[in-house]
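Student: Structures for review follow.
No value in this document is a laboratory result; all are computed from the given coordinates. Bear in mind the structure is a predicted one, so any value in this text is a computation, not a measurement. Cβ atoms are built from the backbone, for glycine too; each structure is taken alone.
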Structure I
Amino acid sequence: MTPDSDISALQTSQAQTGVCYYPEHWPEEMWAKDAANMVALGLSWVRIGEFAWSRLEPKRGQYDFGWLDRAIEILGQAGLKVILGTPTATPPRWMLKVYPDMLAVTKDGAARGFGSRRHYCFSYQPYIAECRKITQALAKRYGRNVHIAGWQIDNEYGCHDTVISYSHAARDGFRLWLTQKYSKIDALNQAWGNVFWSMDYDSFDDVELPNQTVTEPNPSHVMDFRRYSSDQVIAFNRAQAEILREHTDAALIHNYMGRITEFDHFAFGDDLDIASWDSYPMGFLEDRSDKDALWQCDFMRQGDPDFQAFHHDLYRAVGRGRWWVMEQQPGPVNWAPYNPAPLTGMVRLWSWEALAHGAEVVSYFRWRQAPFAQEQMHAGLQNPDGSPALAWDEIRQFNREINMLDWQDLQSGLAQEAPIAIVFDYASCWAWETQPQGKDFDYFRLVFEMYSALRKLGQSVDIIPPNVADFGARKLVLIPGLFTWNDNLHAAIQATKAQVIIGPRSGSKTPNFRIPKTLPPDMPELGVKVTAVESLRPDAPSGLEKGGKFQIWQDCVQVQEGASITENRMDGAAAIVTSGKLTYLAGWPDAAAAERIFRDILSQLDMSIEILSDGLRCRNLGRYKVYVNYGSQTNIIGSQTNSDIDESYSITPAGVVIIDTITSQPIL
């Protein structure tokens, strides 16, 4: 990471906007006009170069930087700050001729092919060497360029299911990784429990990858391979980051994607200065939502009211407070099952919501819609003929609005931690994909649904990593579905004054994927032991005495001395158990149960509750409240929704209202 003084100098006094641009796609005589129009629209940043390897190095070792020199100069002279991407997500065709074994391999043993992008294997060392070479060449040439204000390394790691590869390179790398972790093969056999089914190994060279087995492979084997695969992404990125650090003081960034959990973003983020993500609300609604078809239809032009906010909060944590939206959807995309146009006003709403969660920059994808190749149906800020597209006026309005606000006054609110936090753990994603015990059990969904339930109650929620050592001054911390405990988290639980809600399924395994000797949740002070578990059919949920149901999963618990049952299931079994500041939730609550349970807990903690409709959401920024309306109907906010605002205001579909809670007056 760069020194703190350098990072401070990079931070802007107010949020800014940008755009993704591909000068190599357009005649050079268009570049200056494009740059001038970007500035006229109010944009300050432009990202270029992340897919241009074949134009930067047409033949191996033969570089052509002239066109990039001119593009950077034109953009910079126009007043734009340039983010330069390393092009390693798109290795050119000549690369495959030199290294035919560089391709990633699917679980079924098929090699990925050339013809799109991200077709490399993270374990293939000759490709990493080529990535170092192109990064070194770019860093030497542009590392001190006055117009380069940031570097994006690669593009969307994990997109298109590209983290896990079952190649020979991955097999060899995994064997070496295991040797370094266990030292002796007997230690691996013991850790994995290989006595089961006569799976003992005589040598690390005997270990294959956990695919193409007759039935399910050993979960300990799978879990270590998932850890290895995550480490490979981190090492791949670090190889480029280390080179860039030698040549530039500009911020290093990567653009993550939504609901990509195959590698540990927290560990990965330690090598970067800023986390960014690519926000496609409508694409993700169609492509990555667990909601039913009727609900998706209601929000098809707006996106899920909580999905963007969840990732804003997640990547703020990954970036240790510094984060951007690198690609904001401006219109229909080309890759979802269905691709409607956004409701008028939604691009402005998405932009404001990002700022409310602390984004330094909101950058739109892309400047002009491409008239060729795979993404020609993906909208941009301009149509292919250069005329303004759907989002143009909304972005112009948004830029006017952010320039009118007193950002010095808002900064204190942006810096405040939320009173509620929820732990998110990538290893838990891998663990429960490895052993779901019920086909509907999905760790991301579990965490997201609890986050969403709190948002419907008007709460702001921080996402925190699983190894956090201090919960700060927070009043409520949720730890759902955590695979295994670690010393830092356990110490934070011991030290905090916050109410801590744990479960379901938390602490149910050791790091080696064994059931703990003390039984789950492996925390004696919690006052419960899980003696049995069951996964529930979608058509057979388990009712709760006070309303709502457990769905997908429930635990059967034995309550210990000193703990008390605060709610039972309809069948009489304990559903919620409390021991001092600790509460164990022995099942996965549906939406009705989660809202009721959290509302009761918030009331006990004397926290303000605002009941919001399905489409209305709020983010607290100190003295300010930012309301956004994802719904298709006008909503009422303020005194009529039990807010701490004295007045009531209407908020139209796709509307944004910012209220000063001291004066109860809107500032937007």
Structure II
Amino acid sequence: MKSYLSTILLVCFLNLSFAGEGMWIPLLLKSLNEAEMQQMGMKLSAEDIYSINKGSLKDAIVHFGGFCTSEIISSEGLLLTNHHCGYGQIQSHSSLENNLLKNGFWAKNKKEELANPGLTATLIDQIIDVSEKILAGVTEEMTLKERQSLVDQNIAALKSGYNLADYQDLVVRPFYHGNQYFAFITTTYRDIRLVGTPPESIGKFGADTDNWVWPRHTGDFALFRIYAGPDNMPADYSENNIPYKPKHHLPISLDGVEEGDFTLVFGFPGRTQEYLPAAAVEQIVEVSNPAKIAIRETALGIIDKYMRADEETRIKYASKFARVANYWKKWIGESKGIKRTKGIEKKKAFEKEFQSALSADSPYKNLLSEFSALYKEQEPLAYVRDYYSEVAGRNIELMRLISISNRLVSNYENNGEESYNNYKSRVIPWLENFYKDYDARIDQEVFQALVTMYIEDVGTEYFPKQINEIDAESFYKNTALSSQEKMMSLLSEPAESAVAKLKEDPAFMFGKAWRELYTEKVGNPINNISYQLDSLQRIYMKALMETFPDRRFYPDANSTMRITYGKVDGYNPVDAVRYTPITYLDGVIEKYQPGDYEFDVSDKLLELYEKKDYGQYTDKTGKVPVCFIGTNHTTGGNSGSPAIDAYGNLIGLNFDRAWEGTMSDYNYDASICRNIMVDARYILFVVDKLAGATHLIEEMDLVRPKQK
């Protein structure tokens, strides 16, 4: 299977022209991508990008907190990532008296850099194709459960053969829906400090109005630093730790970009599902997305009302609001994009071609009809699943407290008092942080609205019968969970007493009844269908590569290190409209609205603009570039990824996608799929001219590759 897939992939690659699509494995660049990338203008070799024998670009690429990407931009471990990736840490250091979100923050020296307990930075040491070892003994006759059990055993055996340090890990991930496996040896640093962040008026300029939108004028960046022990290896936080000395860091280009320039984005994209059948994508567009959008729209409306009325509330809820709003807007654009580009129709046409290419005795001839039948069976359950997950799992904060309480009770009843106390010791710091940014009034109103929606749209069949009428005010008043004082008092009691009281708490009983009803009527049945769909998807992926050996297939994103490459290019969002690929500081001033939290700017920025005091951070026209777009295929997790030029220098910072092309997770279309990046020169301009943090500029290597 290993050699067969490699041959197929190489042939697929050589027979299709580049369209910007694909998230490629760095290990395979030499055989699959290097020639094309160099034909597009790249001056690097595959070895310059990924090497285990010398410092390479991969050694500057960091998995930030496990949810974003960041990159090392100095020899002293200086990390660049998105403002929105560091938002939680920035918020945690903010208060009314010292509001880092509003005012920004710049450490004048390393002693002023702020620690962030729990934040990690993970580097990739090596990527290894382990398909033969992981799939050893696996046969097509196995059930999905039998197959996974053997795969898990093989993974465990593989890991046992490696002698890793305590700061290292070996992570094995499936590719091509389980037809291939790669291992990633990683090193994780645990002392990551906040170095600098622009104010929200730059880092979140345009806020929710401009989110997922082009043209964009957001300086979405923040600076952190990796600290290490005296041996340059990971260590817990200590004042004696020193800045990490990387194997490689990215120089920063002052020459910037022009339309048509080569761009490489290196990072950890989260999840794509490019090879779903038409039936699945149709269900997403027509059933799942509308339900999730409606729920979040209701919740956001309530939260926004309170945030606009009170500054302290806005600080407390800023990160939560942004998190909820992000995918709400993405789903809207995603559905519109799929419809506009006729994504479902294209998949159906492709499936018709696939079916026609199969022989009469092909083992794959019934695949598509089996898919259709299963998705039809799943559809009503998927609707309830999405409603339940959004209402009970994501948008009502009390439900998170119910989940915590359930685990406390479960630990006590199943594993005894020691297990309960161990979990309690871990959860109490989390609860203290949670309640700091929790407002029961807001949550109560969200609860009332969303539960009412659930009952009206899903039906009473999927809601606990013992709950005849939801009175949120009484409900929140009578539960200990909505009050920090009551909850902490309860947890201070002996385990037996605390558990007994939790089990009698009205919120706990409500959550338990709802969860059990959902599991019985929806969770178990839909899980059974999902197992069958997962098995079919693996077979379908294998069938596609066998049936179309001259076509290009790349693995879906799965939070592992990937390369995507393209070019700086504009697009046509609608008829008769052309978006150019670069925005400027002029556009920030054009959008400026004094006093508006989304579009306000500082007096200092206005002064710099009026005096044209831009330093060395302009393009050939004398203007300061702010953002640019490219054809790179990106998704969630690519936030904070470096945009790298043909020479291996940093030219920008990936932070978003254009709204019209957010459907690229399911259906990449080169005509409108664009990733959005902050221009590196705008970042330098803000750090140097606006913040006056010249010491940080001096730490970086600024280059002019186009002037050589």
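Student: I, II: which one has mean count of other Cβ atoms within 10 Å over residues 38-45, as calculated, at 18.9? All intermediate terms of the calculation are to be shown ahead of the outcome.
Tutor: Values: I: 18.9; II: 15.9.
The structure behind it is I.
Student: Let me ask something additional. Match the computed value -10000 of helix-only ellipticity at 222 nm (-39500 (n - 2.57) for each DSSP H run of 4 or more, over all residues; to 500) to one of the structures I, II, and report its label.
Tutor: Only structure I yields this read-out.
Student: Can you rank I, II by mean count of other Cβ atoms within 10 Å over residues 294-301 and just name the one with the largest value?
Tutor: Sorting by mean count of other Cβ atoms within 10 Å over residues 294-301 in descending order puts II first.
Student: Among the shown structures I, II, from which was the value 24.2 of mean count of other Cβ atoms within 10 Å over residues 422-429 calculated? Please list the in-between numbers first.
Tutor: Working: I: 24.2; II: 13.4.
Corresponding structure: I.
Student: Further question on the same structure: As an exercise: FRET efficiency 1/(1 + (r/R0)^6) of positions 62 and 614 (r between Cβ atoms, R0 = 30 Å, to 0.05), calculated from one structure in I, II, equals 0.50. Which structure is it?
Tutor: It traces back to II.
Student: Moving on to the next point. Out of I, II, choose the structure whose coordinates give distance in nm of label points 7 Å out along Cα→Cβ at positions 46 and 342 equal to 3.7 when calculated.
Tutor: II
Student: Tell me which of I, II gives 38, 35, 27 when you compute semi-axes √(5λ) of the Cα gyration tensor in Å.
Tutor: Working: I: 40, 35, 21; II: 38, 35, 27.
For semi-axes √(5λ) of the Cα gyration tensor in Å, the value 38, 35, 27 is produced by structure II.
Student: Also, I was wondering about something else. Out of I, II, which has the highest value for distance in nm of label points 7 Å out along Cα→Cβ at positions 398 and 494?
Tutor: Details: I: 4.6; II: 3.1.
Structure I comes out on top.
Student: Please compute relative contact order in percent (Cα under 8 Å, 6 or more apart) for structures I, II and give me the label with the greatest value. Mind showing how you got there, number by number?
Tutor: Values: I: 10; II: 25.
Ranking I, II on relative contact order in percent (Cα under 8 Å, 6 or more apart), first place is II.
Student: Out of I, II, which has the highest value for Kirkwood radius over Cα pairs in Å, for residues 110-157 alone?
Tutor: When Kirkwood radius over Cα pairs in Å, for residues 110-157 alone is computed for each of I, II, structure II gives the biggest number.
Student: Between structures I, II, where is distance in nm of label points 7 Å out along Cα→Cβ at positions 246 and 302 highest?
Tutor: For this comparison of distance in nm of label points 7 Å out along Cα→Cβ at positions 246 and 302, the top structure is I.
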